[in-house]
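As structure tokens, here come the structures.
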Structure I
Amino acid sequence: MTARATLTQPSTIRFERLLPGPVERVWAYLTESKKRALWLAAGEFDLRVGGKIELLFDNQSLTDETAPAGARGAAKHRAEGTITRLEPMKLLAHTWGWEGGMSEVTYELSPRGKDVLLTIHHRLPDDAGLKIAVGGGWATHVGILEDQLKGAKPRPFFSTHAREMKDFEKSLAEARV
């Protein structure tokens, strides 16, 4: 199931993708640093409401594609936040410091037979460029998660992200018509 990010409120992105299960396996890829580093970012999560999270991004390490000069997301960076909701195997929400602002991301897991529906809501500062980058970013990162769960070679990060950002920008423009 290929999915595209949608804007559900002026500054909230929603993204869904059906992934190979079971729920416990997908949960581990959300919460364990070594597994999360394969598709999003390493970093420890103190799994309790009020616990601190750290995201250590190194998109260059996600695939064997070399970042083109000036590619968005090519530099390593760090983000921090706090867990705001936690229902093990069902829901994880945390704040996420973002380019001088704060955002909040919520991951929901719903079993669908042998598969798992991952739904992500990301509430962001109201910045058009940031929304486009994040919408494209979730499509790219979760695509790589899907590849990891299927045991497939991860899709290229930078070219996929550039394409997904263009697609999300186009869908936002069409929604305004």
Structure II
Amino acid sequence: MMASMRNGSGDDYFILFNSQGAIMKGFAHESSMSPWATESGQVWPGVLDEVPSEFQEFLTEPAFSMGDTTFCIWRRNVDPSWQVGQIDYPEENDPDGSEDLLFIFDGAPTTYREFAEQYYERPVDLSAVIRIYEQKPLTLEILEALNTEVSREDLKSDLEQIGYPNGAI
């Protein structure tokens, strides 16, 4: 299984989930560790060098654009925490751009709401976001609180595809 994000400004991340665990590579184009910002034009030393053998196929997948990588993290089922390679980071805040791209994964509905309000330039109902975070079945009430323009039929198909609980839709 795979997840991805492209923000439309040149940044992205790709996540692979397999029976061994999960691995993510990200690219923050304005990062000082971007291959485009370095003289060598190569991925920053150490970022991909220690990826475990369980994830080697990930490194060769053309769709993931591995040449455009500023950070890579992984966690095998046997690892006690997320791992990164031995990296000599530049001395600055968020040199690889991971903090900026991954802040949304803090598990807090308020973080997502703040992001969505800024991105979509409109208010977002926090109680509806909380219900999504709690994996409550998606009802017409929640749907309308979040987006009155979405097609219920299109969303129904998406919900089935990701296995999200489907309420009265």
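Structure notes:
- Test item: mean count of other Cβ atoms within 10 Å over residues 89-96 calculated as 13.9, pick one of I, II: II
- Per distance in nm of label points 7 Å out along Cα→Cβ at positions 81 and 105, the highest-valued of structures I, II: II
- Origin of the derived value 3.0 (distance in nm of label points 7 Å out along Cα→Cβ at positions 97 and 113; candidates I, II): II
- Structures I, II, by distance in nm of label points 7 Å out along Cα→Cβ at positions 9 and 33: label with the highest value: I
- In this comparison of I, II, the computed figure 18.4, 56 for Rg and Dmax of the Cα atoms in Å is attributed to II.
- Each of I, II could give helix-only ellipticity at 222 nm (-39500 (n - 2.57) for each DSSP H run of 4 or more, over all residues; to 500), but the derived value -10000 comes from I.
- Which of I, II yields 16 [relative contact order in percent (Cα under 8 Å, 6 or more apart), calculated]: II
- Winner on FRET efficiency 1/(1 + (r/R0)^6) of positions 73 and 153 (r between Cβ atoms, R0 = 41 Å, to 0.05) once structures I, II are ranked, highest first: I
- With respect to distance in nm of label points 7 Å out along Cα→Cβ at positions 121 and 145, the largest value across structures I, II is given by II.
Laboratory data are not the source of any read-out in this text; all were calculated from the coordinates shown. It should be emphasised that the depicted structure is a prediction, and the values quoted were computed from it without experimental measurement. Cβ atoms are built from the backbone, for glycine too; each structure is taken alone.
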